[in-house]
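K.L.:
Next up: the structures, one after another.
What follows draws every value from the coordinates through simple rules; no lab data is involved. Because the structure is a prediction, the values reported are computed rather than measured. Cβ atoms are built from the backbone, for glycine too; each structure is taken alone.
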Structure P
Amino acid sequence: MISEIFAVLGQTLSIYSFILIIRILLTWFPGVDWSNGVLSALCSITDPYLNIFRGIIPPIGGFDISSLLAFLLLNVIQNLITNLQYASLGYSY
């Protein structure tokens, strides 16, 4: 039961990571219309998480490295959940 919960959490974070990558890549294109319905939804999903890091690390010279930190932390959490899932199944390292 617990391993299934970890599996669902891991899959959810994988999907969110993919959405976050799309959002980060789209910021490299200056002509993107963020008021578009799909892109607006993309911002609504990712901005609350990214704003946490933007408050800590402001853009430096036009580069927003806070998104890199946000992505790295998300990957650390994903790895932790994967390890917890394997541990709940009885695998040892």
Structure Q
Amino acid sequence: MSIGFVVALLRNSVVQTLILASPVLLVAMTIGLIISIFQATTSIQDQSLTFVPKILAIFTTLGLLGAWMANSLINYTISIFELIPSMAG
């Protein structure tokens, strides 16, 4: 197992993590920005106003993309498990 192999493995892990986390983070960030602009224009400072829509948007995103995320993670895990024999030898 060379250093290049380990670096490639870590790079692929980070890329996979970013691919799986980015849809949820982008939705949460977009909803937060929209609600913050709404709060700034209407001078409403209620903290629960940002919390509830973000949670609903995150759950909706996970509901819509959860199967794709799980499939992607399972495929990546299988590819890592298939690399185990090459790591030992």
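K.L.:
For structures P, Q, which has the highest computed value of mean count of other Cβ atoms within 10 Å over residues 26-33? Write out the running numbers ahead of the final one.
P.N.:
Details: P: 8.2; Q: 14.0.
Top value of mean count of other Cβ atoms within 10 Å over residues 26-33, among P, Q, belongs to structure Q.
K.L.:
If FRET efficiency 1/(1 + (r/R0)^6) of positions 18 and 50 (r between Cβ atoms, R0 = 25 Å, to 0.05) computes to 0.95, which of P, Q did it come from? The partial results should precede the final answer.
P.N.:
Details: P: 0.95; Q: 0.55.
Corresponding structure: P.
K.L.:
If you don't mind, there's one more thing I want to ask. Work out which structure the value -33500 belongs to, where helix-only ellipticity at 222 nm (-39500 (n - 2.57) for each DSSP H run of 4 or more, over all residues; to 500) was derived from one of P, Q. Present the calculation step by step, with values, prior to reporting the outcome.
P.N.:
Working: P: -25500; Q: -33500.
This value belongs to structure Q.
K.L.:
Another one. Tell me which structure, out of P, Q, gives 0.55 once FRET efficiency 1/(1 + (r/R0)^6) of positions 2 and 34 (r between Cβ atoms, R0 = 41 Å, to 0.05) is calculated. Don't skip to the end; give the middle numbers.
P.N.:
On the way: P: 0.55; Q: 0.30.
Comparing all candidates, it corresponds to P.
K.L.:
When distance in nm of label points 7 Å out along Cα→Cβ at positions 10 and 42 is computed for each of P, Q, which one produces 2.8? Please report the intermediate quantities before stating the final value.
P.N.:
Values: P: 2.8; Q: 4.8.
Value 2.8 for distance in nm of label points 7 Å out along Cα→Cβ at positions 10 and 42 corresponds to P out of P, Q.
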